[in-house]
Structure 1
Amino acid sequence: MATRVLVVDDEEPVRLLVREVLEAEGYQTAVACDGREGLKAFYSWRPELVVLDVLMPYMDGWQMLERIREVSEAPVIMLTALRQEQQVVKGLHGGADDYLGKPFGTLELVARVQAALRKRDAASPREEYHDAALSLDFRKHLVYHRGERLDLSPQEFRLLGALVKNAGMVMAPDRLLDQCWGERECGPENVRVYIGYLRKKLQDNPRQPQLIETVREFGYRYRPPTA
């Protein structure tokens with residue numbers, strides 16, 4: 001099945017050009033003319049990559065990127081005439097995967113799309129995790145607790161994934177922040193709150209947690225059950 005790419009830009013010639021180039025390379029594309037329409041298309045179509053303009057009416061690219069990162073880790077390539085270093089840094093820190101300035105070459109566009117998809121595919125070399133209580137599929141973002149599927153947000157999934165990949169080891173809050181929140185402005189309180197969310201969904205008694213253990217003054221540890 002062809003990879004789905006969403007193109008969001010308020011300039012029709014740009015939208016049509018990007019769509020034509022990507023479809024010629026075998027990608028399946030959808031287009032939107034502003035951030036609001038783009039977000040609707042993102043939620044309904046679930047693209048695997050987004051080419052996103054910055055300066056748009058109603059909802060700009062920064063706002064749309066922020067909303068995307070609340071629910072998905074799909075690669076995002078910012079496409080814009082803004083080339084100042086601070087704008088590039090803002091996009092990358094906001095969760096963008098790459099930044100391509102206008103005007104752009106079609107060969108470079110295709111190369112950057114391919115590179116972003118390769119980076120996504122290489123990000124999770126470990127595809128599955130299983131123990132007596134949990135089963136995780138990192139490619140499909142699926143979690144099962146004792147055979148029952150759990151509904152986790154992307155942030156909850158990242159945090160649980162980091163813990164189970166280091167099962168038995170104590171993970172300091174700062175390390176969890178680096179792995180699960182990246183460059184976003186967050187602190188240890190975010191980790192504590194999301195640990196609480198996970199414990200509720202795992203039916204783990206906060207006073208006597210069995211799966212996610214708090215190690216006082218050090219951090220958190222996932223302790224796989226023996227049965």
Structure 2
Amino acid sequence: MILRKPPLEKKRLTSQEREKQIVLAAVEFFAEVGFSGDTRQLARRLGVTQSLIYKYFPTKDALIDKVYEEVYVGRWNPFWEAVIQDRSIPLEERLVSLYIEYSKAALTRDWVRIFMFSGLRGESINKKYLEMLRSRILEPVAIELRQEMGLPDIKSMPLKTSEIELVWSINARIFYFGQRRWIFDVPIEDDVDEMIRLTIAHFMAGARVLLPKILKTQ
């Protein structure tokens with residue numbers, strides 16, 4: 001006689017667990033198919049009803065907002081901001097440390113693909129994230145760049161748009177590594193950390209020449 005084990009009872013999720021399950025599934029779903037994918041498709045993947053998703057997220061936009069919080073706000077690392085301010089370390093070393101750590105979040109599949117799909121569909125994710133990036137990373141780096149080079153501080157001369165654009169070039173270069181991997185399927189052959197070091201060295205060399213000229217242009 002063969003004794004059969006009774007089937008395991010399916011764990012009943014709490015409201016918080018169910019909401020988290022939906023959000024994580026939505027992150028993977030939108031990273032794969034983009035924001036044209038609808039909640040009915042997402043529900044099928046989860047094995048739940050569409051009405052259950054609407055119980056937690058009354059609209060698709062509400063779910064997208066939660067995806068933004070999960071991927072971009074939730075993975076924001078306070079170290080990125082702290083290391084910029086540490087003037088005991090030369091700025092070039094600070095930027096290398098910042099962007100090596102930043103790449104661990106920003107070069108992941110869901111971060112890159114959701115960001116690209118959001119831009120193509122005109123979702124709010126890009127605008128909200130880029131505003132945060134500018135105020136918390138780009139402007140502080142521009143301020144530290146002036147200090148490193150002995151140039152006027154922002155009290156005597158406010159930051160110029162062209163200075164911010166100069167710093168943007170770092171993020172544009174590093175984000176392209178992620179695009180190559182997760183959009184174009186062309187992996188970076190060299191070590192990413194080394195490519196970041198080269199990117200920062202290139203940026204600093206150019207900034208030493210260009211920034212004084214930018215500040216002289218009124």
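What follows draws every value from the coordinates through simple rules; no lab data is involved. Please read all numbers here as calculations on a predicted model, not as lab measurements. Cβ atoms are built from the backbone, for glycine too; each structure is taken alone.
Tabulated data for the structure shown
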quantity: Among 1, 2, structure where distance in nm of label points 7 Å out along Cα→Cβ at positions 33 and 49 as derived comes to 2.0; calculated: 2
quantity: Read-out helix-only ellipticity at 222 nm (-39500 (n - 2.57) for each DSSP H run of 4 or more, over all residues; to 500), computed value -13000, structure in 1, 2; calculated: 1
quantity: At a computed 17.2 (mean count of other Cβ atoms within 10 Å over residues 25-32), which of 1, 2; calculated: 1
quantity: Structure (1, 2) behind the derived value 13 of relative contact order in percent (Cα under 8 Å, 6 or more apart); calculated: 1
quantity: Answer label among 1, 2 for the case where volume of the Cα convex hull per residue in Å³, calculated from the coordinates, equals 132; calculated: 1
quantity: Test item: mean count of other Cβ atoms within 10 Å over residues 129-136 calculated as 17.1, pick one of 1, 2; calculated: 1
